[in-house]
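Take a look at these structures.
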Structure 1
Amino acid sequence: MKALVTGGGGFLGSHIVNMLHEQGDEVVALGRNRYPQLEKMGVRVVQADIRDSEAIRQACAGMDVVFHAAALPSIWGKRNDFWEINVEGTVHVIDACKKASVPKLVYTSSPSVVFGRQPLCGVDESTPYPKRYLAHYPRTKAIAERMVLEANAQHLSTIAIRPHLIWGPGDPHLIPRVVERAKAGRLVQVGNGKNLVDITYIDNAARAHIQAAEVLSPTSPCAGRAYFISQGQPVSLWSWLGDLLEKLNIDLPRRRIPWWLAYGVGAAMEAAYSTLRLTIEPPMTRFVSLQLSQSHYFNMRAANKDFGYIPAITTDEGTERLVEWLQRRKA
C-alpha cells in the first residue's frame, strides 16, 4: 500500500506513519516542518502547508490511500486560521484525491463535532451535530467531517475516525500541560469529579485508522460513515488524573470549583480576550469547563463490527508507558 499522511509529523500522524512503515507500506509524511526522525527511518517527507492546494495535489499523486490527520486543534485562536486549516485544507485534500484518482480517504475527526452543551453518555454515531458550538475547533472539524463523508463515492471511499482525548508517550499537548499545571499548583478540579470520560491511547488511535483503511471500499459498510474510537471503557477523569499525578509524586489538586462558576469565568475570559484581540489561550473557556466537568463517552460497537477495532493496549498498560516516558522526560 502506498500512503500519504497529512500532519505526518504530529503526534497521531507520526504514529500512523510509523505503523505503516513497520508493516512494509510505502508511506509519505506531509507537514510544515522537517522531521529528521522520520527521514532516518527511510520515510519520504514532503514539507508543505495544508493550505497550499498545488502542493497537496502533487503529494496525493499515485497514492492508494490518504490519511488526513493535519489540523489546528487549539481551543483558542483566530477564526480564519481554523477555517483555512481545518476546512479549506480539507477541501484541498478532497479535491486532490479526486484529481489524482486516490481510491481511499481516511479523515481524523473528533467526538467534539457532536458536543454542544450537554453530557454525552454512551451515545453512538446517530447523535446529531449540535446547532451551536462553543469553540472554533469543533465547529470547523464538524464542517470538514461532513464534507469528507459527503465526498464518498464509487471512485473515492471515505471514512471519518473520531478518537477521543488521545494520550500516551510523546504527547505534546494534553497530559504534559496537566502535569505542568499540577506541579505549579495551578490545576483546579472543575465539577464534582464524578464525570466519566473516554480516552484513547495513541497506538490504538493510529491502529484504528489503518484498520479502517484496510477494509474501506465502495461496498464496505464503513464507507461514508464516522466512527467513535476510544479505550472502550471510560475512566473517572479526575481519579485517573489523580492516580497519574500520584505515580509522578506530584501533589493532587486541592482546589475545586463548580462547573457553573468555571463556565462563567470562561465566558468572561473569552469576552475579554476577544475584546483585547489576544491570541494566547485563556486559562479557562466555556468549552474547556464543560469538557472537564461533564461526562462524555461513546458506544464503539460500530467500529468493532465494521472494521474490527478493539483497543490492543489497555488503559493500565498505556498509563504505565506514559508514566515511564514522563519520568524519563523529567530526568
Structure 2
Amino acid sequence: MEILRLSDSDPRQVRAWDDFIRSSPTGTVFHLCAWKRVVEETFYHKPHYLLAVEGKEIRGALPLFEVHGLLSGRVLISVPYAVYGGLCAMSQEARDALLRQAESLAALHRARHVEFRHLHDPQPDLASKSLYASFAKRIDPDPDVNFTAIPRKQRRMVRQGIKFGLEARRGWELLEPFYDLFVANKRRLGSPPFPRRLFESVRDHFGEEARLLTVWHKERMVAGVISFFYKNRVMPTFSGASDEAFSLAVNDFMYWELMREACLAGFQIFDFGRSREGTGPYNFKRHWGFEPAPLVYQYLLMNGHGIPNISPSNPRLQPFIKAWKHMPLPITKWIGPALTRWLPLD
C-alpha cells in the first residue's frame, strides 16, 4: 500500500480520483475534486489530497485542507465548509494507511487535530462527537406518493404557499438577488455570510450537479436554495429567505418544489443535510417526517488537545452571535465573507 498526493497537473489522476469517489459507497459530493477547486478558489486553504494505491489500483482517498482558524488554531479538516467528508476507503488497510499519513501531516504542520466529517463508517479508535444529526430518506418516483408521505400539517403549508401564488424559478442567472437574501438570512441567524464567489465557483465547477431554485411572490424573490444533485441524492445546502417569507409558507413550498423536481428526474434520496438538536431547522425537518440520524465527526487529537467546540452552540460564541444579529446589513455583507475564511464552522 502506497500513499500518494493528488496532483492537479495530472488530469488522469484527477479523473481517477473522481472515478473512485463516484464508485465508492462512502464517497460524497464533497469528496470530488470540484469541491477542492471551490474551497481553493474561495478560501485559499491549502489542500492535502491523499490516495492509497495498491499496485495501480486506488484503494482509498482522503481529502484534507490545512486551515488556520481564529478559534481552532491550525487544523486539518476533511472537509471544510461541507456537511460530509472524511475517509473513503475500500479496505481497513487503506484506512489505516491514510490515517497514519494524516497523523504525520498533522505533526509536520503542527496541527491541533485532524477532523473527519464522516457520513459512513466511523472508525472505532478515533475520538468522536455527535453534535449534529443528518436527515435523509428515500423518495418515490411518483410526486403524489411523496406529497402524501409529508405530514398533514406541512402538506397544508405547501398548499398555503400555492394559494399565496408562490412561483418557483430555476437558473443561475438569479444568483445575485439570491445572494442578497442569503446575506440577510445569515445575519438573522447571527452568522457571517460566505463570499458570493463560493456560489459562483460551485456553479462553474459542478455543472448540472448543482442548481439554484428560487421562489417568487408577486415578482419579488422571497427565498432560494442551492442544491447538489449527486448520484441518486439531492441535497439542499445553501438557502435564504426574506423576513416576510415565513408568513407565506415559503420554505415548505420551496422544499416541496425541490423534492418534486428531484423525484421526477429519477433521484431516490432527499438529504436535508445536518442540523443541531433544538434548533429551528432541526424541528422543521422532523415536521417534514424526516428522522434524525446521529452524524459522527471524528478526530485525531495531537499533543494533548481535546475535541474542539467551535459550533454556534458554544456559549463563548453567544456574544458574537447576538452582536452580529444587530449589525447593519451592509456591514455584514462587507466584512462577513472575509471572516468565513478564518471561521470554517460549516
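Here are the numbers:
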quantity	calculated
Structure responsible for 16.1, with mean count of other Cβ atoms within 10 Å over residues 48-55 calculated and labels 1, 2 on offer	1
Computed 0.10 for FRET efficiency 1/(1 + (r/R0)^6) of positions 176 and 296 (r between Cβ atoms, R0 = 25 Å, to 0.05) - originating structure among 1, 2	2
Highest-scoring label, criterion being distance in nm of label points 7 Å out along Cα→Cβ at positions 136 and 192, among 1, 2	1
Among 1, 2, which structure scores highest (criterion: relative contact order in percent (Cα under 8 Å, 6 or more apart))	2
Which of 1, 2 yields 14.0 [mean count of other Cβ atoms within 10 Å over residues 40-47, calculated]	1
Per mean count of other Cβ atoms within 10 Å over residues 88-95, the highest-valued of structures 1, 2	1
Percent of Cα pairs over 37 Å apart - highest-scoring structure of 1, 2	2
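No value in this document is a laboratory result; all are computed from the given coordinates. Everything quoted here is computed from the prediction, not taken from an experiment. Cβ atoms are built from the backbone, for glycine too; each structure is taken alone.
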